[in-house]
Structure 1
């Protein structure tokens, strides 16, 4: 999608043809595979049990070439990330499409490659990179797991209770919003009014002129509380001048 500007459906069809996506790609494109991976990695990292059903998960099927092009103009790349951070005695764990700076190491991960980045208290950021799809890489991983499990009677790690998950009221991020709206006066003021009521400050607004009844409106916010952002989208979605589902992409600058 990024290189050739093709649609999600076209890119998915190409990935299936090359053996990188399943005949039923739901687990991959809707983020469930990444969710399983980040939950396992989090339990190994933090020693806490995690209920997979409690992890917020969003996939990439709603991402369009328009979003990718606009992210590029902003200096970002869109990647599906599984994120886990332990802050203020709570685990912030989630999976969703994310805008990351184009010069960040994770931005260079392409095609069938997967990467894991973890932060050490003294070693800093460390990244592991390798093929995560295809018949041979998948077979190699499965056989490796079977061999490792065959030599152990049980898992020797120690889980010390259930993880306390961070709530949306505690999570702060910047946000990219794409709205398909009528091209008529007063719409922007109504949308900005909803954002203002929920203490969300607008960083930039862009509306491309097109010869259609509905036009894409792009809003990028300053840092805001996620719960407030979700309430805004719920209210904005009720406006009669909104044609399609509001698309939200989180913007991660890796400042903390």
Structure 2
């Protein structure tokens, strides 16, 4: 289960993309990269961050620890930037945050960064499974810290939930976007990674991950769907997508063949 910490100090904005993340200090004296519920990407990005991030951790990927972070809107009262003040006022209560990795750098093949084949293959499989469109050369979302890879920022995964009635059509998606994955050049063990991943992920495990999504997040989504029904929809999607894994696995293997 995710821990809950309480924000004590807004440290530094990270002006990247539409989510306006920031480094925030919490009451456990830790520093975290916070994704705010009041940012432009909204609560769905936080839900995707939680579900996809915890699936990645279950697979053994080095996703930085995720925590719930409770923010008092008064935290921004002394901020000179009106945009930051407004963001904090709109983000009261629970948000999501990742453990801050000081000194980490973004994965960059041009800087001669490389990946081991088993890890690259598992990351490719994982991103295809959760429909993550944001692990490309343009936007790697992959940190290098102490010479190890740490996947971050999964707010763009599970994009079917932006059009909830159409989620059925994404269950058997081959996910053609996988050909743009930044780790594809190193992913030459996709079949082996697939077998390991499918043996690891089980319906009870996926249900336990989805169960951690707070009711307050689910009830804030327009559409009036009951939180229990919404959770059941996520679990149903993930379980059935796992059963359909050969479809996106074959596409990933074809994409790598085209690359070579």
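Throughout, read-outs are computed from the coordinates displayed, never taken from laboratory work. The shown structure was predicted, so the numbers you read here are calculated from the model rather than taken from an experiment. Cβ atoms are built from the backbone, for glycine too; each structure is taken alone.
Structures 1, 2 were compared on volume of the Cα convex hull per residue in Å³, and the highest value belongs to 1. Source structure of the calculated read-out (helix-only ellipticity at 222 nm (-39500 (n - 2.57) for each DSSP H run of 4 or more, over all residues; to 500), -11500) within 1, 2: 2.
Ranked by distance in nm of label points 7 Å out along Cα→Cβ at positions 82 and 194, which of 1, 2 sits at the highest value? Could you put the intermediate results ahead of the total?
On the way: 1: 3.3; 2: 5.4.
When distance in nm of label points 7 Å out along Cα→Cβ at positions 82 and 194 is calculated for 1, 2, structure 2 comes out on top.
Here distance in nm of label points 7 Å out along Cα→Cβ at positions 50 and 66 was derived from just one of the structures 1, 2, and that gives 0.8; the source is 2.
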